[in-house]
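As structure tokens, here come the structures.
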Structure P
Amino acid sequence: MNALVRHPSSGINLPTALKGRVMFDESLAKHNSWRVGGPADVFFIPANKHDLVLFLQALPANLPIFWLGLGSNVLIRDGGVRAAVIETHGALNEITQLSDTEIWCDAGVTCAKLAKQCAKWNLGSAEFFAGIPGTLGGALAMNAGAFGGETWKHVVEVETINRRGEIQRRMPTDYVVSYRHVSGPVDEWFLGARLNFVSSDADGQAEIRALLARRKETQPIGEPSCGSVFTNPPGNYAARLIEDAGLKGFQIGDARVSNKHANFIINEGAATAAQLEQLIQLVITTVKKKFGIELIPEVRIVGEAVARQEEE
């Protein structure tokens with residue numbers, strides 16, 4: 001039996017055996033690539049999988065759970081998240097080679113690290129992961145892709161955990177996977193995956209360098225963004241539609257459509273989540289009015305629009 005200690009403000013009984021970091025009212029602007037958003041009620045960085053199990057088992061059944069990797073591909077509203085936010089990056093960080101063609105990769109491993117390690121192991125067709133600005137967990141959750149590659153084409157099996165802290169393995173047949181969308185068992189989250197690639201004598205490091213150089217040339221790398229904001233419509237490109245609608249460089253407050261790549265929205269320094277969301281909606285409305293095509297956001301928008309002190 002794990003000893004528990006009750007946190008006074010949240011009312012959550014936390015195991016004293018927890019080795020990870022637990023924070024309350026933690027600003028999420030520090031934990032996402034757009035650098036905006038309000039606080040999380042509870043923010044947890046587990047030390048390991050056992051630590052994660054203990055934490056999940058202690059949570060009230062009615063408290064939502066939100067998983068965060070590098071915080072790319074997410075817009076957290078200014079009022080923050082009424083949930084327990086679990087950050088996987090840095091904790092679930094194991095990557096191992098299982099055979100000449102298969103590896104195991106934890107959900108907290110960055111896609112860039114995954115690509116570079118596969119290149120060292122002479123595993124081909126993994127280079128595209130270098131173009132995904134997030135962790136494997138996020139890539140699994142949305143079937144992320146870049147440079148013509150997609151995550152789930154390489155999945156052999158996944159390891160998941162549910163909110164009761166139960167860990168199990170699942171096959172790709174347990175999921176419905178399509179372009180930038182994955183659906184599967186409810187209230188389960190990815191801990192890692194067994195991935196299959198091809199043995200290759202090609203210089204994977206050189207291919208990654210070439211892909212990253214291409215990415216740097218065409219995308220606003222180094223500026224606060226979420227990556228691509230919209231999925232590409234069938235037979236078209238979101239960036240092309242946004243540019244043809246005359247929105248390249250359009251700005252609301254410090255939220256701006258990138259002049260380098262129109263499917264990126266940049267935080268110029270002091271943008272709010274509300275301004276970013278307003279600009280996203282303006283892009284959707286303008287493109288639909290001009291071309292009759294409704295752009296679908298790739299970015300996940302979460303949280304409350306109004307800060308708690310304004311609600312009281």
Structure Q
Amino acid sequence: MARDNLNDLVAFVTVAREQSFTRAAAQLGVSQSALSHTMRSLEAKMGVRLLTRTTRSVSPTEIGEQLLASLAPKFDDIFSELAVLHDLKEKPAGTIRISATDFAIETILWPKLSPLLRTYPDINIEFVNDYGLTDIVEKRYDAGVRLGGQLANGMISSRIGPDLRFLVVGSPDYFAGKSIPTSPSDLLKHCCINLRLPTHGGFYVWEFEKDGREVTARVEGQIIFHSVFQIVNAAVAGFGLAHVPEELAAPFIKSGQLINVMEEWTPYWEGLHIYYPNRRNASKAFSLVVEALRYRA
């Protein structure tokens with residue numbers, strides 16, 4: 001295929017990824033009608049149908065999926081290299097999209113990266129609040145943040161926080177007239193506050209360990225949240241037991257608003273890491289973000 005058709009292939013990759021002519025046209029800076037014409041022309045030249053179109057959506061055909069899988073990583077590498085070349089002659093700039101929980105954003109990412117943003121006003125960071133263990137490659141995020149034990153295979157990672165543990169806590173009002181749980185099985189007798197994991201549709205499973213024995217508990221209760229901060233507030237208000245990071249619960253434990261139970265079942269886990277796909281040459285802006293987040297004990 002002639003080199004002047006490379007723009008058409010870039011347009012195809014954008015449409016196939018976004019599965020929307022509207023979003024793809026906005027990214028490419030062209031009209032929807034011009035983009036639709038480009039796709040029809042490309043399909044005619046190649047002699048195959050690459051996209052399935054309906055009145056509501058557009059998606060790649062089987063052949064289109066194969067072409068997308070082949071082209072997209074190559075184009076990503078090219079654009080990454082161009083960004084590096086741009087950084088060599090320009091000050092650090094660009095948008096970095098990071099997928100993380102609100103706990104990680106609030107306690108680590110924002111405190112460490114806000115000074116960087118003041119120093120480099122041309123660096124933009126989008127913090128994506130995500131509890132779903134999202135595939136960052138599929139969603140085209142630049143990086144994600146997870147506990148060390150949850151890192152995806154084949155990723156580069158850097159530790160950004162200390163070891164942490166999750167405590168089981170409840171308010172004095174909640175425990176009034178109730179037995180104190182001493183093991184994971186006791187939680188079945190209590191009202192617990194659940195966290196929904198949007199990607200998988202289920203609830204976060206409470207994890208425990210004692211004397212080398214790992215145990216999980218699927219708990220039930222009246223309330224479900226999508227944020228750990230709301231869970232802490234509900235526990236303080238007496239609506240049930242919560243399983244939350246120690247850093248969030250500690251001030252309420254100190255003030256007497258929450259009681260920590262089952263402490264012998266709550267070990268420390270490997271701390272939070274930032275992870276990202278292997279890039280031969282990361283942009284200067286991205287390298288600065290990773291370095292600012294690096295954990296230093």
By the measure distance in nm of label points 7 Å out along Cα→Cβ at positions 27 and 251, tell me the structure among P, Q with the highest figure.
Q
I have -0.29 for log10 I(q)/I(0) by the Debye sum over Cα atoms at q = 0.07 Å⁻¹, calculated from one of the structures P, Q. Which structure is it?
P
Entry that produces 17 once relative contact order in percent (Cα under 8 Å, 6 or more apart) is calculated, selected from P, Q
P
Identify which of structures P, Q gives the largest calculated value of mean count of other Cβ atoms within 10 Å over residues 67-74.
P
Quick check on the output: 26.4 is mean count of other Cβ atoms within 10 Å over residues 131-138, derived from one of P, Q. Which one produced it?
P
Tell me which structure, out of P, Q, gives -11000 once helix-only ellipticity at 222 nm (-39500 (n - 2.57) for each DSSP H run of 4 or more, over all residues; to 500) is calculated.
Q
For distance in nm of label points 7 Å out along Cα→Cβ at positions 19 and 99, which structure out of P, Q has the highest calculated value?
P
Which structure, out of P, Q, was mean count of other Cβ atoms within 10 Å over residues 43-50 calculated from, if the result is 13.8?
Q
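No lab work stands behind these numbers, since they all come straight from the coordinates. Just so we're clear, the structure is a prediction, and the values are computed from it rather than from any experiment. Cβ atoms are built from the backbone, for glycine too; each structure is taken alone.
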